[in-house]
Structure I
Amino acid sequence: MKLDSSVSAVVTGGASGLGAATVKALRDLGVKVAIFDKNPETGAAKAAELGALFCEVDVMSEESVDAGFAKARAANGQERVLVNCAGGGRGGKTIARDRETGEIKPFKVSDFEWVLGLNLVGTFRCITKSAAGMATLEKQEDGERGAIVNTGSVAAEDGQIGQVAYSAAKAGIKGMTLTIARDLSSEGIRINTILPGIMATPPMLGVKTRAPQIFDGLTASVPFPKRLGHPAEYADLALTMLRNGYFNGETVRLDGAIRMPPR
């Protein structure tokens, strides 16, 4: 796919971190971009900075997502690109013991459902809405109508202790990628997923401030290069997945060759 001012895109979680880097990369090529994000202040500020459109969207809400796509399409036209970066987690072991009393505490099923709802169901919700719109477009070269990039995590493959919900959600994103690619093949819509490792996003940079020794340990755990990944490196891979018409149904780690230990 050629990425230029004739193309519209939607980036969920686009107000910060990996999403914001992707918005910038697309805008640098002239692509019209709508940012979907829950935070109205940071979202509006990032949109103004990058020349994008901000849509206040909660990916866990059907009505909110529908309204976001309606607003984006009214301003920029039907998107040919969707990049899903919205996500988050709630940590905890499957069962844990109170350190003082020894009481056994199961991980809350409500928290498990929340994490899956945000990461897995939220991603799928945006995929279905966007793909339905892409299917109405005229086909371009090679019969292509659109392309989608999802954000998983190395936790999908290397889930650590206390990441049961997050690992399950990200593994779900990985697991549905090839199936969706096959489902959408007759419509000329491609889909791929990136599994980032330890990236220099705002939460991780916060660790550097609060607990520099932990941050240094994380940096040292990366085989090469011995640093956190740059959000711009995520955006660069996302652009490759969007541009390359033969890139379809794949899940790719972006992690400096790290394999996460149990804890």
Structure II
Amino acid sequence: MPGRDLDLLTDAAREAGRIALRFWRKDPKVWDKGGEHGPVTEADLAVNDMLKARLLEARPGYGWLSEETPDDPARLPCETVFIIDPIDGTRAFVAGEEHFAHSLAVAQHGVVTAAVVYLPALDRFYAAAEGIAPTVNGTPIRASQRDSLTGADILTTKPSLAPEKWPGGVPDVKRSFRASLAYRMCLAAEGRFDGMLTLRPAWEWDIAAGSLIAEKAGLTVTDRMGAALIFNTPQARSDGVLALPPEPHAQALRLLHP
């Protein structure tokens, strides 16, 4: 029932946006989670609490994986699971910037079947589901049809273009950046950029929703080794992400693994 799940995610994401905007640019309380995990705010927690209550009440048989909920291995045997980032781009949120997102997905047997990414400060709403074409604010989207990686405008971080990461040579691309990983995937899906990549391990909650939207829009989406992304794994991480048009994707893999 991907369509019904998409409707559920849509309503929940819009409510998440209303909650987040009550804290945005209002000096919310912030804590450092330590290690690589970065900051968390009272807005992240308020959004997470609402989403968990609302979504699991509607789908009590689904598992739950969220950045702001302690992981419970009880999710692993579940056929279907919610994969949620209450606020993707928390640093941007704290700084009062607009590029933060709510990333909500449903995965069945490891494959994402319904997804939304909502940027409330921009009122940009991306959505897709199995059998339902990707849209932004209700308008169909299509990814770049570019056939060459050289000269492409790619959303990525500086470390991802470090020479030691590319044994076959660093690709000659224009580098652009946005704080939210989910938003980067959606911008690539929309064709506003030619693609995105990250060579660092990526948490499932950062990429689940965006990966379906990008794939449905025509991008090839894999990990950095070229393997399909699988969700609801024990480690809840993928080995990087490449979301590029088919030929640039193949070219990137040849440079990463000559």
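Throughout, read-outs are computed from the coordinates displayed, never taken from laboratory work. Predicted model, so just to flag it, every value in this text is computed and none were measured. Cβ atoms are built from the backbone, for glycine too; each structure is taken alone.
A few comments on the model shown:
- When mean count of other Cβ atoms within 10 Å over residues 101-108 is computed for each of I, II, the largest belongs to: II
- Value 13.7, 41, calculated as Rg and Dmax of the Cα atoms in Å, for residues 21-108 alone, assigned to which of I, II: II
- Which entry (I, II) yields the derived value 16.8 for mean count of other Cβ atoms within 10 Å over residues 45-52: I
- Identity of the structure behind 12.8 (criterion: mean count of other Cβ atoms within 10 Å over residues 213-220, calculated), options I, II: I
- Computed 1.9 for distance in nm of label points 7 Å out along Cα→Cβ at positions 29 and 189 - originating structure among I, II: I
- Looking across I, II, the calculation of volume of the Cα convex hull per residue in Å³ that yields 130 traces back to I.
- Of the structures I, II, the one that -9500 was derived from, the read-out being helix-only ellipticity at 222 nm (-39500 (n - 2.57) for each DSSP H run of 4 or more, over all residues; to 500): II
- When FRET efficiency 1/(1 + (r/R0)^6) of positions 77 and 141 (r between Cβ atoms, R0 = 35 Å, to 0.05) is worked out for each of I, II, structure I gives the greatest result.
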